[in-house]
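Each reported figure results from applying straightforward, stated rules to the coordinates on display, with no laboratory input. Fair warning: this is a prediction, and the values are worked out from it, not measured in the lab. Cβ atoms are built from the backbone, for glycine too; each structure is taken alone.
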Structure P
Amino acid sequence: MKANELMIGDWVKVTDDDTDDSFIGQVKVIDELENINVQEGEDVAYPYSIVCLEPIPLTPEILEKNGFYWGHTATEEDFCGAVGCGYPDKGWCFDEGAGEIKIIFPTETDGGLIRLDDQSADKYLELVFVKPIMVHELQHCLKLVGIEKTIDL
């Protein structure tokens, strides 16, 4: 991971080799020397070098903790119910007013998919991926589409 791949608010895992301590925190400041201040909970944000930071893989457990459910989005159900078509693949969905999000993790035969729709006919994004997606990458996609959904760890 590189400092220019991070944004304020991104979740990262910090591993401090000096203390053999590790924790998950949010990026609060990125300075011109690429020191990254990370805050754990309500504590003060301390500066760390990029070599101390690791991305956090996105998992079904993280999605479930953040209000995602397994199935189809409301738009998919409405469309297929009205037209009588077969339902698309199930995935991890979130569609509670902030926009519509669907995430399908990759399998041995197919790539993964992140579909984001701000539901205002303004911004829609589909991202196909093969390697595991990271929490901070999902956070960037949400910001790009303008969906006001925070991810908590």
Structure Q
Amino acid sequence: MSNNTIKYIRHKEECSSCNGTGVYIGMTERDGAAIVCSNCNGSGCYSYFHTYTPFVERQTIKNIKRVYEANPGFVIGEGDKFKLKDFGGISYSDWKNGKDFTKGSEMRSCVCPLWWQQSTSNNNQKLKQCKDSGLGRFDSCPHFKNKDDCWKQWDKLK
């Protein structure tokens, strides 16, 4: 980690939970009832205190081999059947040096392009078969078993 001196910000602000009143009226307080605000202990004033280390540069983590743009909900790791490359991604050194995630770095063995788009918020492309697939779950799509074909279409769109 960085050797920078720890800094802090301290100030008092109007309590956002009770709008500075010191009392809170929620959905269970009725007919003129209120409770003491638990955020400011009834003072109406919230004391904000935050410590931080000023950012100088991105730090390096030892033993990281690959970086993935997102994880759509799978355990990523190595074992008898899988290597880290099987999940896509790019090398940690490429990522640290600013290389972009390119075609093929997606988690293609696990997900379809639409699932990947949702995971990465790259919602700028639509595949023609997706609009009539009746999705409830991605893996229940009739095209999911042939997701390699969907990825081929995806590559043509990019």
Structure R
Amino acid sequence: MEPQQLAQWMQKEHAQVQDVANCLRERVCAIPRSCVAQWLDDLRDQFERFRAHLQKHMAMEEHEGYMTSVLERRPTLSRQVDMLKHEHAETTKLMTSIHHELAAITEDDRLTMRDCCNRIRHLMDAVEEHEKEENLIVSYAFTCDIGTKD
């Protein structure tokens, strides 16, 4: 993938993740005092949309996205790319854990709901930080000259 195409693709993909995350962030900002069952159902649906989108996004990054292009251009960045791939696996584990916890929560489990909302916020913060790292590695790979000055 050409650098310009890659930059546009990443910008579009990260914007889509951010849109889905923003909807979820609104949902977890506060647990309502009434209509908790409906709120919980909506939270489950919103989290599932986030999870499905992010899983697809990470798979695309690994198989069709920036990782291959970065490694072709800068093989010395393989350790950093491997670390980002590992974070994808960790993110998947966290999402699976949260998904199972959400499925088990009842409307009476207020403390568990609060904990789950905190975990979701933490996950979204981690994803945002991860995307910043991805942007940095791509920027570095395609803008730094190699050995042009001796």
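Which one of P, Q, R has mean count of other Cβ atoms within 10 Å over residues 23-30, as calculated from the coordinates, equal to 17.5?
Considering all the candidates, the number was obtained from P.
Of the structures labelled P, Q, R, which one yields 1.24 when Cα Rg over 2.2 N^0.38 Å is computed from its coordinates?
Source structure for this number: R.
Given a computed value of 1.9 for distance in nm of label points 7 Å out along Cα→Cβ at positions 39 and 119, which structure among P, Q, R does it belong to?
Values: P: 2.9; Q: 3.6; R: 1.9.
Going through each structure in turn, the value belongs to R.
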